[in-house]
1. A value of 27 was computed for relative contact order in percent (Cα under 8 Å, 6 or more apart); which of P, Q is the source structure?
2. Between structures P, Q, where is distance in nm of label points 7 Å out along Cα→Cβ at positions 134 and 166 highest?
3. Work out the source of -27500 here, i.e. which of P, Q gives that when helix-only ellipticity at 222 nm (-39500 (n - 2.57) for each DSSP H run of 4 or more, over all residues; to 500) is computed.
4. Given that Cα Rg over 2.2 N^0.38 Å, derived from a single structure, equals 1.01, which label among P, Q identifies that structure?
5. Between structures P, Q, where is mean count of other Cβ atoms within 10 Å over residues 70-77 highest?
6. Kindly point out which one of P, Q the value 2.9 was derived from, the read-out being distance in nm of label points 7 Å out along Cα→Cβ at positions 46 and 158.
Structure P
Amino acid sequence: MQPNEMTVVPPVPAAERFTIGLALSRSGRIWLQNLPLFLGVALLAHVPEFLLSCLWIDQPPTRFSQRAEALPTSLLGYVVTGLVTYSVLEQLRGRRPSVRKSLWIGMENFGPLIGTAIVTSLLIAGFLILLVVPGIIMSIRWMLVSPIVVAENVDDPRARSSALTAGHRGELFGLQAAIYVGLVVVAMLVGLALPEEESVLSNAIGLLPPALFISFRSVLEGVTYFLLRSEKEGVDVEQLTAVFE
């Protein structure tokens, strides 16, 4: 495979309906066939966390240090989804987009993605602090903000995401819960293999499970975005990707 190419998957039918099985199977196929790209982008999002964790080696973790490490990754997770959205939609179209164009389209939207990430994260955090359940509900309502920022020109991506996820939020919650469980299992297995003493190497290896999680979640959100637009609005993948032409 050439460095600027990705493995292409067969194009999807013109009209789709969202189901958990369809979202998972299609996301898994795209993710596995293009894992180096998606995992590489996700690992870049963990660079600030890795650097901070190395600064605090041999120091007992505190609430401040844990939150300081997690914050950049949380925000950059939205950017990762934005970076891979174009390539995921082109894969659904049955085309082979170049890695360069995929990353370029994502980086063009870096500012809006970061802005959306900051506001959305603050709002979700506020709801979580007040009452946990509303925070979880809002995170599901707004789970598609990154694909919307990249693929649509709307003033309020959160309102748009709320409209698209309406009617499927229970399924989307189950979907998110399932991949979080997968993250915990993989993290536990990796943790058992790591030495007890913290080091730069152990910190680097420890980033692999969350990077895998973010990379798969990003693909899943792109696929879910397409399926919900296809079901609710009758938009096929050709129409959806016309914005990138």
Structure Q
Amino acid sequence: MDVDFAKLIRLQEIDSEIHQTSLYLDNLPRLIEEIDRKAQADTLAVAEAKDKLARNQKRRRDLEGQVKDLKATITKYKRQLNEVKTNREYTGLLKEIEDAQRQVDGFEEQIITEMLAADDVEEEIKAALVKQSQEAAVLRKDKEVLLQKKKEMEDRRARLDGERAELLPQIPADQQRLYQAIAGKKSGVAMSPVRGDFCAMCHMRIRPQMLNEIRDGTKVTVCENCGRILYWPPAKAVSTPESKAE
């Protein structure tokens, strides 16, 4: 039975396209996940900055509470100065007031430090929000492009699967089995065109007798080195000046 190399070649083209399309689709979830991860990182940066400000505010409230308590204690000690009866008690209260005031001064310095730190954190929040806003639109657009591409590639693969299903019955079963067996061993590439006197896939020189058989295209010939089905590339149509003018 003569071999319809055109159909085998088209089968190889379809399978190669399906393979490339599947590789792209298999890689898409990682690309989409990377976009989501970037968006989440921006959101996390904003959340962390806000959390830092919240911790700063809590420290300030704690310090202000301690200052308030100490000032109340100082006020109480000052009232008690009018009630003491001995110099020793009077001196002791003055010492307590002095120690409490020293603590107040220390806490108030810490409050000022926290207020200055809060200014820096607020700037950090603003910067994180700006970055999030600027990148959100870009990331959203990138994701939309990928999702659109995903749909296009899924449609393309479905069309290719349909064309393959229609093509297979037109190829003799023994040729199909040979094709599938070679493709399974050769990373899906069962066909190799002849380039000059060489197999295009493994670059092994082809014997003259085999070249004649391949050129005739009357039977399946496999490369003696890589085992792929060899075929003579179809002649490309050459346009003439007349055809160009048309």
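Every number in this text was worked out from the coordinates using simple rules, so none of it is lab data. Please read these numbers as outputs of a predicted model, since none were measured by experiment. Cβ atoms are built from the backbone, for glycine too; each structure is taken alone.
1. Corresponding structure: Q.
2. By distance in nm of label points 7 Å out along Cα→Cβ at positions 134 and 166, the leading structure of P, Q is Q.
3. Computing helix-only ellipticity at 222 nm (-39500 (n - 2.57) for each DSSP H run of 4 or more, over all residues; to 500) on every structure in P, Q gives -27500 only for Q.
4. Source structure for this number: P.
5. P
6. Derived from the structure labelled P.
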